[in-house]
Structure I
Amino acid sequence: MYNVVLLSPKIPQNVGAIGRTCVCAGAALNVIAPTPIDFSEKRLRRAGLDYWRHLEFHLYSSLEQFLEANPITSRHFFFTTKTHRPYFNVRFADGDFLWFGSEDAGMPESFWRSYEDRAVAMPMRPPFRSLNLANAVSIALYECVRQNYDDCALQ
């Protein structure tokens, strides 16, 4: 099972759509606060449809709490627009952690720079700077599925 990690997401509809994608792709969703999202919000449930009850969902009150439960290893990958290494040059494996920052600020550079060898980007043409968070997670997660399709539980 893959692990999607959202650091301080802000938009309920994005998190709902990401949760739905995680269910379909066989991934867990980890959300790290602070976040203004109330996970009982109607918009979140609507975006996730009836899939939300099938989601392996973990809410962490802080980055420290998440890291205590999931220490950083070589299998954590940090998606950012501030690097040039394309995500499709990584060989993903079951159990990997795919990190994404918030919609408005992305992944804090002070955090991911400590793991720069595992920072990856989604190439896009200039001058455009970012994709919607739910779309970015979908692209990354389904690249994991594509690379490991013969060994995954989606067949």
Structure II
Amino acid sequence: MKVDDFLKMYVSELQELRSVEAQLIGALPGMVQMAVHPELKHLLETHLEETRSQQDRLDEILRRHGAEPREHVDQSMQAILREAEKWAGMIQDQDLRDAGLIASAQRVEHYEIAVYGSLARWAKQLGLDEDLRTLHAILEEEKHSDENLTGLAKRIVNPDAATS
């Protein structure tokens, strides 16, 4: 697809972001299974449901623009998830692994926050108010997930990992 205007670039990036969410939907169940701390499991399970909803909302935006979700793989997310899986597989201690899972999940969140933030700004520039509301709502969900992971790491997981 040749991208030669701002709207086409915006839609192309939405399609890329849809790939991000699809990959995350595939990866989160494994992260849930590897996690030991019940609160971490709960946060990851909750984020899986949230991610499914986010993917549905992205599909709705794409439909409004007459675009297909496109089947491809966002290479950045693929690398982040591959690294997370490798990292978790190297750690035998459960407390250390949970700390590593949080760090990996936060890498994912920060990537998503960056992309959703950019797309929300583009939607605003393009005057796509309905898209803007949806993207901003998802952006806030991503920030909230990151804050929850940070809180759990500070309160419980990192202190437990430090004493392992």
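Among the shown structures I, II, from which was the value 0.50 of FRET efficiency 1/(1 + (r/R0)^6) of positions 72 and 96 (r between Cβ atoms, R0 = 35 Å, to 0.05) calculated?
On the way: I: 1.00; II: 0.50.
The structure behind it is II.
When distance in nm of label points 7 Å out along Cα→Cβ at positions 64 and 144 is computed for each of I, II, which one produces 2.0? Mind showing how you got there, number by number?
Values: I: 2.7; II: 2.0.
Here the read-out was taken from II.
When you work out Kirkwood radius over Cα pairs in Å for each of the structures I, II, which one comes out largest? Present the calculation step by step, with values, prior to reporting the outcome.
Working: I: 15.6; II: 16.5.
Going through I, II one by one, Kirkwood radius over Cα pairs in Å is largest in II.
Source structure of the calculated read-out (helix-only ellipticity at 222 nm (-39500 (n - 2.57) for each DSSP H run of 4 or more, over all residues; to 500), -28500) within I, II: II. Please state which of the structures I, II yields 3.3 when distance in nm of label points 7 Å out along Cα→Cβ at positions 8 and 56 is computed from it. Only one of I, II returns 3.3 for distance in nm of label points 7 Å out along Cα→Cβ at positions 8 and 56, namely II.
The numbers here are math on the coordinates, done by the rules we state, and not lab data. Given the structure is predicted, the values throughout are model-derived calculations rather than measurements. Cβ atoms are built from the backbone, for glycine too; each structure is taken alone.
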